[in-house]
Structure formats: C-alpha cells, structure tokens
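Listed below are the structures to be examined.
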Structure 1
Amino acid sequence: MSKIVAIAAGGTGGHINAALSLGEYFKKNDFNPVYFTGTRYLDYQLFKGCASKVFHLKSRPLRSKNPLRIFYNLILNFVVFLGVLLSMLKARPLCVLGAGGYVCGPTMVAAKLLGVKCYIVEQNAVAGLTNKLLSKISDKVFVNFENTKGIKKDSKLVVSGNPVRSSIQYTTNALEEELKILVFGGSLGAKQINDAFFYLVQKHWNKKLHIIHQVGKNNLKELCVSDSVRYEQHEYLNNMDELYGWANIIVCRAGASTISELRVAKRPSIIVPYPFATDDHQTHNATELANEECFYVNVIDHKQSTETIVKDIESAIKEILEKNLFSPFKECANVDASKLIYEKVISDVRNK
C-alpha cells in the first residue's frame, strides 16, 4: 500500500489550514502528505517552511460573468490538469483529499482518471461550485455541518466536522479582574469589526477590559483609549492557539476554519459574518453554529449600519457578563475531524 497521500487546497486560510491539519494527522500515522495548492498570497504564505512536497498550480476559477474568461480558464485548467496527471503517475498516491478551492478541480479529476480514491471536505454550510461538482465523483464527502446546502445527502456523506490544528485545545474559561476579549477578522482584518471596536475602546466600561485586536495589514490606527480599557492592536496574530485559551470572549468573522476552532475553544462568541462571502455562506456557517447550542453564540446582522453593529456587540458583551455565560452549555460534536476523516479514508482504501 502506498504511503503517499495527496491533499489539495488553496486560496483561503480555512482551506489551507484544514489541509495542513489533515496532513499533520496522516504524517503522525506514518503517511507522507504531498500538497497541491495555488499561486495566491496565502498559498505561498501558509505553506512556507512546510517539510512536505508542495506543488503550486496555476489553476483558475470557472465562476465568471465573462464567457471568454471562463473559456480561457478552462484551457489553463486543462494544462494544469496534464501537469497534475504526470505528477500523480510518478507519485502514485494512496488517495487524494480535496480541502477546498478551485485548485481541487484538476487535481481530483486527474486522480479519478488514474483510479485513485478521491475524497472532499466541504467546510462551509453552503458548498462552493467546485465541491458541488467534485461531490459527484468523490468516494466520500466529508461535511462540517449536517445541513450543508448543495451537497446531496446519500451514503457517501459523512458529517465529520472540519479539521483543526492540534495545537488548539479547550481550556477552562476563568474570568479574572479584566474581561479579556479577542477580536479578529482574518488576515486582512474586517472593516465592520474594526470600526466597531475603534469606537468601543474609547467608551468607558464598568468592567475593566483587556482587548487584543487583529486589525489587518495597514489598518493600525491611533486612538484615545478609555481608562477602563487595555487595548492592543496587531496587524496579524500568529499565536492564535494561545489566544483562544487566553480569551474570555471572542469577536470574529464566520469562516469555516474559525467556526471549527470556536467549536474546540468553546468561548462565548460574537460573530459578524463577512458581507461579501460567496452565497453569504458565512451567515449560514454562523447560524448553524448557533443552532448547535454548545456555547453562547450571538450572530450579528452584517447588513446593519456600523452604529447598530456597535450597539449589538456592546449588548452581547453585557449579556455575557450579566448572565455569566462563560461556560459551555454542552460538548460540541465533531471536534476531532482529522481523526475521523483519517479512519474513514484508511478503512475505505483498504476495502478497495
């Protein structure tokens, strides 16, 4: 049996972190992960320093209003597909896992033509176009949410949750003299969240607050901060595993990777979905998490004005404090997705 496992993912931190988490688990079990990714910023940034082989593919999306652009991208993807086919012939992987992004298209199709077992991981509550198409040729489809729009419920479907880095762990949430709030909105920041907190840190609070805020690149701002607030601004936070344990409350977007990490951290969460996400999938992600009722989750309507978002965040913080909503309500399901996916895949390929 081949010890090489090919994993395809690209474009977003959610896709790539899930791929790296899967690779980490397979490597722990003596398999050799090989990654196929794209050529965007995070495709290079997050795979930088990776000990495993990484192929950067110039694949392109097929979602466009311009027919000529779609035709051009089809030709480009066909050239990429031929290159992947040659790589697969040399490597002869045991299986291929697609963790999201259009880079999965040529990779999975090449594997299928070679008779290699194929699996996809759909992280969002609304499946993307690539995964909708690839679900038809996949041997199993792993989903983060039981109610995933665009994915057919059949014998191939496995509700697994989303792979999360092993360094992220649940710790007890002890409220001390200061209320510790972690605020972030992705590597580029989040304007709605930034604007809200640029106001909130200047406001006087009855409780002392310590806020660590990832504002994104080039978004640092000088502010006159209230005496009741200790405020740290950062362009980027690279110790999120520590900060999840540090925080009493988390304010964030609703990317699939973030949602899955919140399931593990189980901190009271105030979520402002990204308003321009494809098919508004972040709102669906956040709503599904809230419906699981594992811990306090407040989903803020991103269509509101900044002033209303500020009021809603402030009200949510006060509600958490007044009702002491710091402990989880119950255990969350699917927090060990990498293990479950690994076991299902290995069982499936052994029964080939």
Structure 2
Amino acid sequence: MSGGVDSSVVALMLQQQGHDVVGVFMRNGVAGKSAQEKSCCSASDARDASVVADRLGIPFYAVDYEKEFARLMDHFAAEYRAGRTPNPCVLCNQDLKFGHLFQLADDVGAEMVATGHYAVQKDGELHLAADADKDQTYYLFGVEREALRRTLFPLGGMTKKEVRQVATDASLVTAEKAESMDICFVTSGDYRDVVRTRGGAGKPGNFLDANGNIVGEHSGLDGFTIGQRKGLPALGTPHYVAAIAPDSGDVTLVPRDELKKKIMFVDGVHWLIDAPISSEPLTCDVKVRARHVPVRAVIVPEGKKARVEFSEPVDAITPGQAAVFYRGTQVLGGGWIDGSA
C-alpha cells in the first residue's frame, strides 16, 4: 500500500471478496529537504496508507527498504554518468516489489501478493490493462514468471475514474489524492540532484554536430538523454541529442530525421514465455518507451541479447531504457536497450 488511491482500492476490493488482507508500505529512506520537495514514499503517504488500513480493519506494516533503494539510486546515478538513461521503476518492480516483497509474503504466510498496477495476469501470463492510458505492463517485463503467477492485479479491468469512484463510495481518504508521476526518490523534481549527490555530474565535454564539428561545451553528461531538445546550443534549426560518449564526454546533436533508426540492440533479455530458440526470428510488437506506440519488429534472440529490426524507423532509441515485446495483449518479455543502428 503506497498511500495512493489505487492500492487503497485494491485492499478494499480484496477484503470485500473475502480475502485476509495485510497492508505493506515500503519505506525508501528518502525525504524531501523542504516543503516543496516530495516523495511518493513519504511520511504523509505512510500515514494515508495506515489510515486506509485502519478504516478497513486490516493489519498494516511499514517495512524499511532504505538500503535496497540506496542501491537503486546508485545504479540510477551511474547510468547517467555512463551516458545512458535509466528506468528505475522497472528495476524497483523487478527487485523490490516482486522480489523482496515476495520474501516478506512468504515470511507472513501469504499466498498471493496484490498491487495497484494496471495490468492483467491470466494463468501466469501478463496482459495489457483495459485502460490503455493507465496500462503499466511496460514496467513489469522483468518480473519472474513464478512471482507473476502469485500476483493479483485487481485494477486490470478498471479505468482510473472507476477506481476513484469505488474509493469515494467507501469514503477512503485517498479517493481524490493526486497521482505521483515522478521517480519516488527524486524529491526535488530534478533527477540531476540525485546524480550529483551520488558520485558527480558525469564527464564534461563538447557538443558536436552530425559532422563531428564542435558547436559548444557542456558541464556534465548527467544533463542529457537521447532525443532531448532543451538545453542545447542554438544551431539555427532544431537539433536533438543523438549520441552520448561517456569516455570523451561528447554529445552529438542532429536534426530530427536523423534520430530515426530501424535496428536496435537489447541486452539482459527476460522472457515471460518459454524462451525462443537462439537465432530463430520472432515477430511481435515492440515498445521502446512507456508511452511509445508499439512498432512491428522482428527479434533475433541470442541468449540474453537480441537484435531487433523494426518495420519502420523509430525515434530516439535510448540506451538504458526498457524495450518490451508484445503479441496482441500479451507481454512476451523485454530487455534493456544497448544501442541502435
């Protein structure tokens, strides 16, 4: 229970279905330094979750995961310094919510783990949620299949409006609570604050144009991601970040059309189906960002790596982000973008 409306409604629904429910809040050990700073795992969120649990009359525990979140934050900072753009929410789901949380479930004798994610689990398969705007399957490709079979997603067939209505009807304090769309440990609203307090801003270097000419300088790699337009030198026409070189510190800028690529390389591939035979092509749809419309592609797996050839060029394929594979509504698996061509 995160202290938001989604997990509050999940607890309510499961209780109404006759389950014995235990609420768990995951503390990340991060707190804002001022009233303007916030975290979705804040003390106020813990209080809201506790109030909902008390309203439902269910046991409630706040569990300390400060050390685990610290490792996640260190990885986040290191990825930016390496010229990559990390996606900590995928790792949090993989390692904490569907990793450590299942250990806790075993410790208390719980049969299943339920979350407020908008997704559908059918016989151990992961499928898209009914509400396409809220679907969160992109963030869940790394969950182990055994864990997935023990997971309930009660909101998978609902819209956000319906969820809020259930909370309102039950007079839950979280019914109209605003959503937290930020990374939970970025309390200031600027991810660079996390990077710079956990090892520095990354190597300074030059801005290069598509021909390798120096067109400016920057103070650190942490400020850039593939496809970025803001904060770049004025070159007369719109330019975007196309490549980040951690060794030299160089950031290459190109016109929009040159961001498009048809070949993508993926590492750390994790399958939610029986793994395809290596070198045997698999045709499916692929997302390269959470809000990306999936594009048809042919995947050639090689162990934990894969080569992906899209049917049409794709904008801003970003190393460090997740690439997730779909067939219809089913999530087949995914991995981490390592490059493009």
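Each value in this text was obtained by applying a stated rule to the coordinates, not by laboratory testing. Computed from a predicted structure; not experimentally measured. Cβ atoms are built from the backbone, for glycine too; each structure is taken alone.
Taking FRET efficiency 1/(1 + (r/R0)^6) of positions 92 and 308 (r between Cβ atoms, R0 = 35 Å, to 0.05) as the criterion, the highest value among 1, 2 goes to 2. Which structure, out of 1, 2, was helix-only ellipticity at 222 nm (-39500 (n - 2.57) for each DSSP H run of 4 or more, over all residues; to 500) derived from, given a value of -12000? Comparing all candidates, it corresponds to 1.
Here the criterion is mean count of other Cβ atoms within 10 Å over residues 212-219, and among 1, 2 the highest value is seen for 1.
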